[in-house]
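Readers should treat all values here as calculations from the given coordinates under stated rules, not as data from a laboratory. What you see is a predicted model; the values in this text were computed from it and never measured. Cβ atoms are built from the backbone, for glycine too; each structure is taken alone.
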Structure P
Amino acid sequence: KEIKATLSACERAVIVFDEVDVTPPLLYDGIVGLLDHFPFENEVNHKKAIYIFLSNIGSNVITRVAMDAWRAGKNRDDLKFKDFHETVSMESFNAQSTGFSKTRIIERVLVDFFIPFLPLEEKHV
């Protein structure tokens, strides 16, 4: 109800869900109607909203790819989205130990992008 109220007030809302990997799957199954490619639900325009799901899913894969690149002499700034996209997407889909993997959001492929947060270097701290 809160999401629908937010979208009624501002159809270009940014809605953030944190710790997706430890949240019960039923919570996310409840918003599938807002994420799916159906017409407006209850006259609420949900197509212009941005949903961000923060999670630790894939962190081991992200670290491994970043470390492999570092060992190969690559600069962190040279890493591209495509270096992580496939592995992080697969990890998110196959991460059976998390709540997010069992949701209809993942089953219906409603997530457009999995964006990695790279490990920080000393200069970032």
Structure Q
Amino acid sequence: MKIKKQFPGGRLVGGKYHPHTHTITLYTETIRRQFELLFGSCKWFMPYATIVLAHEIGHAMDENLPALSAAFEESGRLPEKQALALTIEQNAWDFAGRLVPAHLRPLFQKIMDESLSAYRQPVMAGAH
């Protein structure tokens, strides 16, 4: 595991699983910024960072990730790529949910819902 201040390129990515090196990088300042945007303060920074880490561990533990990632890279169709991205993220959140302690469940649910909405919206828009 690595800890850095910010995700390169300015995107608000709080954590990243690197499958080729089997490492997770957390971006502390980016996580702090995400939390401020979502909740308006940094009061619960450590629980939020814990949930981000659990999500990245979820990617690391996903046995389907290599096949899903390959399908994502090979697909030339945007709707298929969007559906695959949603599946990849949902799988990680499903696993993360097993790691997060009960007292963080409400916070976890809000963060997961917010995160997945960015993936669900394009998939739902393409279904209509």
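Before moving on, here are some points about what is shown:
- Of the structures P, Q, the one that 2.8 was derived from, the read-out being distance in nm of label points 7 Å out along Cα→Cβ at positions 36 and 108: Q
- Parent structure of the calculated result -22000, given that helix-only ellipticity at 222 nm (-39500 (n - 2.57) for each DSSP H run of 4 or more, over all residues; to 500) is the read-out and P, Q the choices: Q
- Among P, Q, structure where distance in nm of label points 7 Å out along Cα→Cβ at positions 20 and 44 as derived comes to 1.9: P
- Value 3.6, calculated as distance in nm of label points 7 Å out along Cα→Cβ at positions 4 and 84, assigned to which of P, Q: P
- Identity of the structure behind 38 (criterion: percent of Cα pairs over 24 Å apart, calculated), options P, Q: P
- When relative contact order in percent (Cα under 8 Å, 6 or more apart) is computed for each of P, Q, the one that comes out at 20 is Q.
- Structure with the greatest value (metric mean count of other Cβ atoms within 10 Å over residues 68-75, set P, Q): Q
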